Structure 1
Amino acid sequence: MKLNRFWGALASALLLGALTTSPASAQVKAKLGTSLPDTHPQTIGARKFAELVGTRTEGRVTVTVYSNATLGSDVQMTSALQGGTLDFTVPSTATLANLVKDFGVIGLPFSFTSEKQADAVLDGPFGQALLAKLPEKKLIGLAFWENGFRNVTNSRRSIEKVDDFSGIKIRTMQNNLYIDMFNGLGSNAVPMAVNELFTALETRAVDAQENPFTVIHAQKFFDVQKYLSTTGHAYDALVLLAGKPFWDKLSEADRGAIEAAAKEATLFQRETSRRLNGDLKAALAKEGMQITEVTPEQRGLMREKLKPVINKYAAQFGDELVSSFYGAIAKANSGN
C-alpha cells in the first residue's frame, strides 16, 4: 500500500508539473535577418532589439542576428517570415509595398522634410493603421525604424539640377514607385537587391544608386562612386517585422515583452541612425567623394518634374489614403 501511495504521489506531481509548464517558460530560439552590414543602424538596432528581448523575456526568447544579407535579400527574408522559416527581419517600407501597396505612400517623393515629422506620422494613427494591415499577410509589424533621407551617388558627373539625371543608369529598390521616380527624372532605373549593388557599380553595369549616408558608407560605395548629391528625394522608413507563424506560437507574456523590447529598441535605432547620418556625410567627403549640395529650389523643380509620377501613384493609393497621409504630415507640421 505504501508503494502504491508513493507511485500515486509521484504521478500526481509529474502531472501537476506538466500542467503548470507553459509556453512562457519554454526557451524559444529565434532568428533575425538584416540585409545590411554590422556597421549600419539597421543591424545595430537589430542587435539591440535581440539583447532587449533576452532581458525582457528573462531568457525565454533568445534572438540571433544574421546580418549583411546572409539569409537573403529583404524580399527573400520577408517571404521566409511568412513561411515560418525566419522569425524577424527589418525591410524598407518600399519592399513591403510589394505585399501591401499602402506602405508605398511613405515613399512619395519630397513628402517629408524632417525626421521629427516622420516620427509623428509613423508613430501616430496613420502609421499604426498601416501596421494593422500586415497580419493578413502573415506578418506582424512591431515598429517603424529609420533608414533616413535618400541621396544619389554616381560615377559620371555631379548632379545638382534636374537635367543632370538625364541618361544616368541608376539602381533602385525593387519597387515600382522608385523605378518610375527615376525614369521620370530622366534616368534609366534598374531595380536590384542591395547585396548585388556594389559589384554592379564596380563593373559599371549601373552608374548610380540612391541611399542614405549610412548605407553609402556601410557598403563602401565611396570606393566605386565619385559624386554624391544631397537630393533628399525620399524618406526611407524600415519596419521591424515578426513572422505571424512564429508570433502565434508565443505566449501572451512573451509577445508583450517583445513589443516592449521593440519600443525601446526603436528609440535607440533612430538615435543611432540620425547620429551616424550626421557624422558620415563628413566621413564620405574624407573618403574622396565630391559632395554637391542640392538647393531647396532645385528640389522643388525635381518635385515639379515628378508631378505625373506622384499623381499616378496617388491615384493607385486612393484619395482616402493619400489625403490621410498628407493630413498627418500637416498635423505634424502644426505640432497638434
Structure 2
Amino acid sequence: MNDIEIRARGMRAVLAPGTPLRAGLERILSGRTGALLVLGTSEKVRRISSGGFVLDEPFSPTALRELAKMDGAIILSGHGDRILAAAVQLMPDPTLPTMETGTRHRTAERVAQETGLPVVTVSASMNTIALFLGDRRFQVEAPAAILGRANLALQTLERYRTRLQQLLVRLSALEVQDQVTVHDVAVIGQRLEMVRRLEAETADYVTELGTDGRLIGLQLVEADSGVGHLSALLATDYAPEDIDGFGFHHLAELSDAALVDTALVARAIGFEDSLDDPLVARGYRQLAGIQRLPSSVVERLINHFGGLQGIIGATSAELREVEGVGDHRARLIRDLLAQIAESMYGQPLD
C-alpha cells in the first residue's frame, strides 16, 4: 500500500457516515448545489487562491451547506473542524494533467496535485462525492453500496476461516505422523494470507461506513482468527536454521495472481527446497494450545526433546526433567498431546 492509499484510508474515516463533515456533504447533495472543499492550508494554497473571504469559524454541517450555495471553493482546516475561508477562486497550474471534464473536478484534481492536500468535490449533476489525493481520485460511495460489499466480504471471510481451520487440523495430523512437507505449510500460508487480506478489506469497509459499520465491526472482532499470531508460530515451527528473513509476512508482497501459485508462495515464505521435501515441526503451535504453559517452558521443552515428536514420545518422568515442568504440567502436557495424537490419527490426510 503506497502513501496515497494510506492517506485515502485515513480520509475515508473523516468522510464516513456519522461524521460532521459527511453530514455537511450529505446536506449539499440533497440541496443539489455542488461544492469544492480543500482540507488544509499552506503557502501553495494561498498562492493559487484569489478572492473570497476569511471566516476561521468552527465547522458545522449547516454552515457548510449555506456556504456551498456561493460560487468558489471552501477551505477547511486539515481535520475539517474549522471553516477557514469561503467563496475562494482557485487557480492551479493549468499545465497539470487531468482526465476530468467538468470545471470543478478539473480544478480539484489540479489543486490536489499542486498542493498535496486532500480535495473533496460534490457533483450537483451526478449526485456524487469524490476525494482527490495527489493524482488519484477516490469515489465516496453511498453507505448502502458499501454495506452490501462489506456483508459479502464478511461471508467470504467466514468461508475462508472455516477452510483455514480444516487445513490446520490436517496439518496437526501430519505433524503427529511426521509427514509434513513444504507444500503443506505453503498451502497454510496461502490461506493465512487470503484471510488476512479479507480481514483488511472488511476493516476498510468498516472505516468507510463510520457509524453504519458498527455491526460489521463487531462481527469482525468476534470472529478474529489471529492470523498474525498463528503466522508467527508457524514460522518459528518451520524456519530453516540457515535462512535469514524467513516468514509469512512476505506473502503480503505477492499479487493475488501469484498467491494461487503454491511454488511462488513457498519461495516467498523462505523455503528453498522442493515442495515435496519433508519438514519437521518443532511444536510451538501445538504447545501454544496448552493453557497456562509459559513460553519459557515451551522453549525448554523443545530444546530438551528436539521437537514435537520427542515431546509426544516422552513419559511424564522425562517431562519432569525439564526445568519448570512439575507433576501437574507434565500430566497436563501428556494428557493433551495424547488427545491430539489420538484424534489426529483418525483424520484423513487427503
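Every read-out reported here was derived from the displayed coordinates using simple, explicitly stated rules and does not represent laboratory data. These numbers come from a predicted model, not from an experiment. Cβ atoms are built from the backbone, for glycine too; each structure is taken alone.
Miscellaneous remarks
- For 97, 43, 32 (Cα extents along the principal axes in Å, calculated) the corresponding structure among 1, 2: 1
- In terms of volume of the Cα convex hull per residue in Å³, for residues 97-200 alone, the structure with the greatest value among 1, 2 is 2.
- Winner on mean count of other Cβ atoms within 10 Å over residues 129-136 once structures 1, 2 are ranked, highest first: 2
- For 4.2 (distance in nm of label points 7 Å out along Cα→Cβ at positions 233 and 249, calculated) the corresponding structure among 1, 2: 1
- With relative contact order in percent (Cα under 8 Å, 6 or more apart) derived as 14, matching label from 1, 2: 2
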